[in-house]
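Input: structures, listed below.
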Structure I
Amino acid sequence: MSELDRGAEEHQLPWEPLAPERLVELFGETGGAWFLAGGRALSRFVGRSYRDHEDTDVVLFRTQLAEARRRLGGWELFAADPPGRLRPWDEGESLPSRVHDIWCRRAGERVWRFQIMVAPLEANPDSAATWVYRRDSRIRGPLRKFGSVLQGLPCLRPEIQLLYKSKEPRPKDELDFEMCLPLLGPEPKEDLARWLVLLYGSGAHPWQARLESAAEAELRELSDADEPAFREMAEEFESEGEPRFRQGLADWPRYLRHLDKMAHPSQPEGRVPSKSFFLWQGDQIVGACRLRLALNDALMEEGGHIGYQVRPGRRGQGFGREILRLALEKSAEHGIHRVRITCDDDNIRSSRVIEGQGGVLDDKGTSPESGKLVRRYWIERSGLS
């Protein structure tokens, strides 16, 4: 059999994909070393399985291939030489730059288990490493925005996965886009829209118009019917060691009554009336905030009018900016036009969000609870961008 015929035969072998959880056994738990990709990663982003998956995809950076080859000593690895001919990737061989896909199976098996997709990475001596889209090097970004942990596994960010799926999308790619679109944060939507313009031109790709018309996030109070979405959000906080909503998990009706009592003008000594709002993107709660309708001495020092949280799996996607913007609108509706807001001095992300909404640093002080240095801002309603 010729090498060409053997490559064609290998392509015809069936898939029995490895469960994503098993990848930890092969590649370890270290964040940033590997990323679950493809439809399985997008299902984790959506929060449920909505279609079948014929394979399991993993992204590795080219700089990590030698270590991956060492870890996969009991596996047979096949390089997909362009335009896709499979041939063995022998141990000790430096993988050519033209090869971007590696098919993997256990030694002696005749079924494929997972596929490695190779991504470029630029090391910058004076700044953080940069991921690069291999089809167009104009599209790039910081390594920290390449992946995120979803349901305990490192996953390729959905906007980057959808970028790869945008070239001649198949029906399953269209479904992936349809399911992810309502849940994408403001920044991922902006990034994907900008990348599509770079690749295909303004208005040339059908996803561009849908990104522009996608529903905006909504900030509102909870109702009786919101328990399933609330529980899903609260359980994610719990799994990350942040038990912020334990009362709602324990007794939903009582929790709703508690929120109503907190908004009453008459409060026990040392407390002020407040309202709780939740940020919705599609049918998912992505964050929460508390708007305090008055201040006391303690809140002037730390806490202020607005406190907010973004659920762990949706951080770094622009929802902090969105929740604060909408919370400031709520504060104006309640007659509060000069808003006090605080954050830890070392929380650079929060300070940027506050300053981006017109926050002016008033002073800094030490938190009586944590002992940490706290930044204290004022935001004038007229100063919003």
Structure II
Amino acid sequence: MLRVECLETNDAFCALAADWHALSLACPSASVFNSHTWLWNWWQVYGEQSELKLLAVYNLDDLVALLPLYIRKAPTLKLATTRELRLLGSGGDTSPDYLGLLYRPQFLEQSLLEIQKFLRGLSAWDTAVLSDLCDLPEVNQCLQASLSPHAEQLPCASIRYIDLPDSFDGYLASLSSNQRKQVRRRRRRFEELGNTRFFRWPNDRDIDEGFNALAELHRLRWNQKEEGGSFQTDSYCRFHLAVMHALQQRDELRLYALMHEDTMVAMEYSYRWKNGVYSFQCGFHPDYSEHRPGQLLLNYSIEDAIAEGLKQYDMLKGDYDYKASAAKELRNTVTLRAYRNTGAGHLAAFRRDLSKAKAKLRSA
């Protein structure tokens, strides 16, 4: 007999670390973004004034499924707020992918039934926005039915990834002839500058130094475009620095760097998770733009991942030409959206319908 416990305190969240990690290793759809490390650090920065709702499913004393949720107050109109149910990790100014249910495959069906019963009895919310869910039809259809008979399932993002071959030459062979020439030519031109090097940030090197270098490169790039980019808020910087430190201790941080003499040319902030790499954020020095440093570093980091014996390189969300050029495989994430039969829920649904009507008029 399975049972659901709703954990609502920081102490319970922290104490779940070992069981959560074991569950992540057993779950085929787990990602770094719904790991205890990522979500614990996210909650410490973004969880203020929100209510934690970790739905933990147990078989006797064994954790067999976990749906990490929280409830926050979200503005609807000028003088109104709604209680919004969200997946832990979403809703801040950082942008994760692959959120959702963690489970042991042999307990999935039973766990979904227990979670469904619990969610149908949960009345502390007005609207639900479960975004960046892995595209798992059995799981998402159950969650959709749990929230409301009228809940919507909407496309969220299309994500490109590479199934890595056994060698970098094998990866190059998957590209067009023109792409292969570009990769080799860019690398040759950059290396002809002299005293260039690619490296992976060592685990024993000060991570604050790496974070500051990455943030500076990112700001230089986006300031040139007169746009904000990331690393603009205190919360974003505090969270990512904390999660970098935590993941570095587990050898799950991959900070790739490209230098020319004493100048940091480009950096890529990635995570190693199980047998793959998630490429999260990059920055490059605008003075080296003619060398296409972002694409140059991407190919070095793909080569390094192959040398590590990793099997997948995930570009994460974001519709950019360089991603389409490097990665041919696609997978999708989805969003579930629902409105409860409350005053605030009706008001939020009215606002949604009004926005849809305005968009329809503009396109007519």
Quiz item: 18.5 is what came out when Kirkwood radius over Cα pairs in Å, for residues 56-191 alone was calculated for one structure; which of I, II is it?
Solution: II
Quiz item: Taking relative contact order in percent (Cα under 8 Å, 6 or more apart) from the coordinates of each of I, II, which one would give 21?
Solution: II
Practice problem: Using helix-only ellipticity at 222 nm (-39500 (n - 2.57) for each DSSP H run of 4 or more, over all residues; to 500) as the calculated read-out, with -13000 as its value, let me know the right label among I, II. | Solution: II
Self-check item: FRET efficiency 1/(1 + (r/R0)^6) of positions 160 and 296 (r between Cβ atoms, R0 = 35 Å, to 0.05) derived as 1.00 - corresponding label from I, II
Solution: II
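Comparing structures I, II by FRET efficiency 1/(1 + (r/R0)^6) of positions 184 and 232 (r between Cβ atoms, R0 = 35 Å, to 0.05), which one has the largest value?
I
A value of 46 was derived for percent of Cα pairs over 29 Å apart; which structure in I, II was it taken from?
Computed on structure II.
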Quiz item: If Rg and Dmax of the Cα atoms in Å, for residues 168-287 alone comes out at 15.8, 45 when worked out from the coordinates, which of I, II was used?
Solution: II
Quiz item: Suppose you compute distance in nm of label points 7 Å out along Cα→Cβ at positions 120 and 200 for every structure in I, II: which one lands on 2.2?
Solution: I
Self-check item: Entry that produces 2.6 once distance in nm of label points 7 Å out along Cα→Cβ at positions 88 and 272 is calculated, selected from I, II
Solution: II
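The numbers here are math on the coordinates, done by the rules we state, and not lab data. None of the values given here were measured: they were computed from a predicted structure. Cβ atoms are built from the backbone, for glycine too; each structure is taken alone.
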